[in-house]
Every structure is written in structure tokens, then in C-alpha cells.
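Take a look at the structures listed below.
Readers should treat all values here as calculations from the given coordinates under stated rules, not as data from a laboratory. These numbers come from a predicted model, not from an experiment. Cβ atoms are built from the backbone, for glycine too; each structure is taken alone.
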Structure 1
Amino acid sequence: MADSSKPAPTPGWIDEVFDGVRYGLAGRVIAEADSPFQRVTIIESERYGKGLLLDGCWMTAERQERHYHEAIVHPALCGAANIERVLVIGGGDGGTARECLRHSGVTHLDMVEIDGLVVEWSQQHLPAIGGGCWSDPRFHLTVGDGIAWAAEAVTASYDVVIVDGSDPAGPAEGLFNRAFFENCRRILRPGGVFATQSESPEAFRQVHLDTVTLLREVFGHADPLYGWVPMYPSGWWSWTFASVDGPRYLKPDPDRADAVAGGCEIWSPRWQRGAFDAIPAAIERALG
């Protein structure tokens, strides 16, 4: 276990710097260590509570995580034909698994997270984000390589595959390439839905365009959804959903939607419609 018992530093500003822009929160670092994969930092901020950074990049925080986790989960879980078996690749803070497990139709969820320290410190310092997912009998955690998991999984073994990875660098770089996406398509059952975070259309525009384009080539149907994550570069983020048999992720199942919407801070069928429609004109032209 990494040492998180060092004296707390004096509160100040904690910044992510990207492309000449600084994104900062007032707060203090409460735990920091190098895992075999990346530098893991836990902070306590004045505005958003405790949060997680990986290699100096904002990942999540207690009082804004729903902006991200509800957006990546519910269009997929409310759109797939069936939702019994779900695979989450990444998502070591537990928020994506928590939202998936709010759906009673999920009977088995595999989460494959490459960095055990992220899981350990999320459980220790950010228990509210994972909520009850860690002890849910439907939840099965593997600390390992999600890319290898997708390559080795049985064909047509999951109803929903969600990739909750960090930016396409370091351990997450392979989560944005054709071979990985093709394996995700292969392991989806008929009527299945794939979802991934697809970066900011402002701060990471070319990566965003390349991701959506590649998913359309691999799956046949893929559409980005746009929302906001206040602590991320530009604050403007996207998630892309894909399926083989038509864009079924665009129309939430009414019964599933009714069962979860009342407990959501951001997501609702109405919000989802607007978020899919909010594609910027320049992005729409570039995608063709």
C-alpha cells in the first residue's frame, strides 16, 4: 500500500495546465504517490470536495462527478436491447459502476481497472463516488488490462461495454484505437451498445473527431453527446455511443428511464435529447 500519511501541505491552488491554459481549484493534496502506471493524487478542494488526478490531470471530484458518470452510463443502459451483462473498462473511482448498478436489470457487471492504487485510494478517500458498488454482489472487479480483457473475452458476451478511461496517453492510449474498438464490437451481443468518453470538442478537437469517425467506421452507427464537466479542460466534454443495429442509444427505454431519472442530478430523457442535438455546427460538418 502506498504511503498516504505524509503531513498535509498548506492549502493553495492545484492546477492542470494544458495547451497554454491553466485549470485550477483551491485546495490541498491529501495523498500522492506513483503507481506502476501513473502519478495518483487525491485532493481536497474548497469547491468540489475530494477529488482524483492522474498524472496531474483532473479525473473526478465528489461534488461534480455526476456530470460525467450519469452522461456516460444512462444513454447506454437505457438504449441497449438487454442490460444483463455489463463491462466497464477503467472507471477505478467506482462512479460508472455505481450508476450502472442502479439499473435492476443488470445481473453481472465486470469492471477491469489497470491501476490498483486508483481503486484502493478511491475506496479509502472517495467512498461516496463508488457508493455501494464495491459490495454489490453483481459487481466483479479485476485489476488488470482492459485492452487484453476485451481481446480475450468470449464473442457476444456483453450487452453493454463502457470505456471510462483517461486521456489517450500512457495506460489509456490503447483505448482509442481500431483494434480495441473492433474487439469491443465483437464482444457485444445483438442489440448491444458501446460507450466511451470522447474528449472535449474544444480542448481536444482532433482527438474528438478522430474518435467519433473511427467508431462510425467500426460499428456503423455512432453519435456524440455533449455536456459539461466543470473541472475538465474547457469544461465542455463529450461521450460517444455506438451500436451495430441502428442508433438505439438515442431513444431511452421508458421503463428503465423512469426507474433511474428521479435519482439523477443531470440525466433525464429530455436532457439526453438536447445533449445529442447540441453538436456544434463545425463538428457536424467535419464529421460529414
Structure 2
Amino acid sequence: MVGQKFHIPVMFEEALRYLNLAPGKVIVDATIGTGGHAEGILEKILPGGRLIGIDRDEDSLSIARKRLERYGSACQLVYGNFMDIDEIMKGLKINAVDGMLFDLGISSYQLDDPNRGFSFQQEGPLDMRLDRRSYISAYDLVNNLNREEISDLLRSFGQERWHNRIAQFLVRERERSPIATTSQLSRIVTNAIPPRHRHYRIHPATRTFQAIRIAVNRELESLKVAIDKAVGMLKDSGRICVISFHSLEDRIVKFGFRQWSSSGELRVVTPKPLVPAMQELRENPASRSAKMRVAERTHTGKQ
């Protein structure tokens, strides 16, 4: 893999520590990406351990496969959505695992590829699909939803203050010609926001791009389903570790853990979410919004 630029895994040391890794354990990396966390996990669970890596981005999965090939049969990679984690494990004849890691959000590898359409900082097609086999792209949503639907999407998934104005501008612009590129979308959104409100610490299009990406990939819906399925598959004392990057994700994880803990089947290890250390923030500014929540399974009867 000479010359390959890997995504820097966020909260790497914390993830390895809180998963309680040891030789012989079976771990699921539900968002394996390019394999950053997975490499560290494998070093801790061998000999005798097994890592199952899941991702719906085939490009990332291909990189991870090459990166981790030296681990042989101890590492098994699967194309799929973590929302289907129960079916994936069933297909692998795995009934219970010792730990699960979810590293949510978009990797630098995906953001840096203009052809993926995730970034407002680069010119590219309006795509935003994590899974390129999916039928619905950002182009479809931006050009086909009505004004009310776009406004609601931006408010619900982007917490965008100017959702109504942005929706109005988008609909007006697409009447002239389809909105087909990231730069077009970014320009329209920026113009929709009143000038005196454009100069906050984040780019004016940040929340809109987040909202559309979440909708395209059904990210919040997938996360809600996956948390319940994942907790149900943990062995006694098995741990689930989730790294989120915005409040909508963190809220789902927080309340998901709370529901399971209220029934006595889960113990929340981190009452307050962990955040990156100062050194990591200096070395990897992209980690600044990360939050990690960890919980441990109890009373499952699974060994």
C-alpha cells in the first residue's frame, strides 16, 4: 500500500481501551472504512480472535481489504449496511460477539474525493451516496422534493435556521436549470443566507450538506435500528462503542443506551460522552466534534 493515504481514525486509543480487547475475542467493526480502527483491534485480539468488518462503501472496503490482508482469516470483511447487522451475522453463523464499534460520519477519504459529492469545498457531482448501489442521490432530493419537503429536511437533519429561505432559493434556481454540482448547491445556499449571518465559524453550506447527506443515506434511521440489533447481539460483558459527530447522532445513541439500561440489560460505561484529548485535537482538527459513548451488556446468558 505504498503511497496510500489513509483516513486518520478518531479517538483510536479510547476505542481500543473501552472495547476491553483481549486475545481470542470476536469484535465487529460496523463501519470499517479504510481499516484504521480495525488494524489496532486485530493487534489486540490475536492470537485466536476474529474481526468482522462491515461497510457499505465499496471503495473504502477495497482499501481496507488490501490493508488488512496480512491478518488472513482472522479478518472478514463484508459489504453491507450496519442496519442489517443481524442478517450479516446470521450469514456468518455468528450468534454473539464480545464487542462492537460504530465510527459514524464521513471519512477524509470520502470527503477528499470530489466525485463523491460530499464536500462543498470541491467541485463535483451532487451525489453523496455512501453506497453507490443506492438509487437515490443528493441530485434526486434537491431537484425533486417540493419546497416544504426540502425545508423540513434541512430543519430536521441539519438544524438549519434558514431552512425556509434555502428551500425557496433552491426551488427557484432549479426552475431555470437542474442543480447538478456541489459548487452550485453551495453557492445557492450561501446566497440564501442573509449576508450578516454568513460569517460564523462554519461554512454557510455546512448544515445543508449534512442534512442532505443524512437523508440520502438514511443515516439516523439506520443508526436507530442498528443500536438495538447490536446490543442484542452482545455477550455478557460485551461492549458497544459509538463515536458520533453531531448532536442528532449522539441523541439517538444516548437514548438507545438509556432504554436498554432501564431494563437492566445494559450498563452505561460513560454517563457523559468522552471527547478527544487536546493532543488529538491539535493533530487532527477533524476530530473536534467527536463524542464517544460506551455501554456494557449484562444478563444475556450468552457466552
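Observations on the model:
- At a computed -12500 (helix-only ellipticity at 222 nm (-39500 (n - 2.57) for each DSSP H run of 4 or more, over all residues; to 500)), which of 1, 2: 2
- Source structure (of 1, 2) for Rg and Dmax of the Cα atoms in Å, computed value 20.0, 62: 2
- Distance in nm of label points 7 Å out along Cα→Cβ at positions 20 and 36 derived as 4.0 - corresponding label from 1, 2: 1
- Which of 1, 2 leads on mean count of other Cβ atoms within 10 Å over residues 12-19, largest value: 2
- If distance in nm of label points 7 Å out along Cα→Cβ at positions 180 and 212 is computed and equals 1.5, the structure in 1, 2: 2
- Computed 2.0 for distance in nm of label points 7 Å out along Cα→Cβ at positions 164 and 220 - originating structure among 1, 2: 2
- semi-axes √(5λ) of the Cα gyration tensor in Å, for residues 28-147 alone from the coordinates reads 30, 17, 10; which among 1, 2: 2
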